[in-house]
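Rule-based calculations on the coordinates, nothing more; no lab input. Keep in mind the model is a prediction, meaning the values are calculated, not measured. Cβ atoms are built from the backbone, for glycine too; each structure is taken alone.
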Structure 1
Amino acid sequence: MAETLKKLAQSLIDTTVEAIYTVPSVTTTIIKHIVITNNTAGAVTGITLYHDGTADLNCILPGVDLAAGEWGEFEGVITMETGDTLQCKSLTGDDVAAITVYGMEFT
C-alpha cells in the first residue's frame, strides 16, 4: 500500500457550493489539517464545509464567520473513500476566502 502525505486541495471559496477535493479511484484519504484564511479587508460570512454531499447531515463546518485578516483551522481526522468529496461555500462574495487541505492518500 502506497502512502502519500500532501496538500490535497487549495482553492478560493465561492458563494456556490464547489467540490474542492474528490478522492481518486482505489484510494482512501485521511484529511488531517484544514486552514481557512480571510485575506480581505471585510468579513467573510457563512463559510460551510461538506463531506460527500450538501444535505444537513453532510455538513462538517456550519456557517462560520471570519473577520478581516482572521483565519481558522481544523486539526483531526476525516476519513474519505473513493469518490467522496469535500465541498465548500461562503455567503459573502466569490473568491474572498482561501482554503487549504492537507492529508494522506492510501492506494
Structure 2
Amino acid sequence: MTQKEFGAILATSGYPVTYLAFPADKCPAMPFICFQETGSNNVGADGIVYKKVKVYQVDLLTADKDETAEAALESAFEQAGMFWNKYQTIDDNEACQRYTYTIEVLGG
C-alpha cells in the first residue's frame, strides 16, 4: 500500500488529512488527522525480506474528547480491514487531545 492509498483510507473518515503536518498558515480547525510512516516490521524468510510491512502512526487531534471523530476514524480502519492500536495523550503545546493509532500495512 502506498502513502497516497493509505491517506485516501484516512480521508474516508470525513476529516482533513495530511502527511506529517499541515502548514501553519493552512491548518484546519480540529478535528484533523496527521499521519506518517514510522518504520517497518518486515517478515523474513531464507535470509531475505519476504514481505515488506510498513508501520504508520496516525494522529487524530481534537479540541476536546471527541468520540464521534474517534468512531469515524476507527470505522475507516475497519472498513479497510485494518488492525490498529490506540492511545490518548493531552498535547499541551497544541492545546488538544491527541489520539495516536499504530497500524501495520503490507508495503510495496
Structure 3
Amino acid sequence: MSAHYELKSAANNQFLFNLKAANGEIILTSETYSSRQAALDGIESVRTNSPHDEQFERKVSTSSQPYFVLKARNHEIIGRSEMYTSDGAREKGIESVKKNGPTATTNDRT
C-alpha cells in the first residue's frame, strides 16, 4: 500500500483526514472541518506546506512527549502528529510527512 490521505466523516457533521504512511501508520491527523470541501482544501494545504521545514512546529506535551504540528503559511494549524517517545522519533515523523505529503493519493471514506 502506498501513502495516502484518508478522508472521513467525524462527529457533528464534521470531516477530517489522516495522512497514512505506506505501512498504514497515521503520521498526521487534521483539524476538523465543517464541510467535505474544506477538508479537501486542507489536504491540498498539506501537499503545499509539507515539503517546507519552516511550516513544522516542534512541540513537547505537558507529559514531556515530543510531537509536531504542521501549519499553513497563514500560521493556522493544518494537522498534528502522534506523541513520540523521543526527539529523534519526532524528526522521523516530520521526514515522513515531508516525503509523503506532497504526492499521497486521497481515499475518500465519507
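Could you figure out which one of 1, 2, 3 the value -8000 for helix-only ellipticity at 222 nm (-39500 (n - 2.57) for each DSSP H run of 4 or more, over all residues; to 500) was computed from?
On the way: 1: 0; 2: -6000; 3: -8000.
Corresponding structure: 3.
One of 1, 2, 3 was used to calculate mean projected area of the Cα convex hull in nm², giving 6.8; which?
Values: 1: 6.1; 2: 7.3; 3: 6.8.
Here the read-out was taken from 3.
Just checking, which of 1, 2, 3 has the largest value of mean count of other Cβ atoms within 10 Å over residues 47-54? Mind showing how you got there, number by number?
On the way: 1: 18.5; 2: 11.6; 3: 14.6.
Biggest value here belongs to 1.
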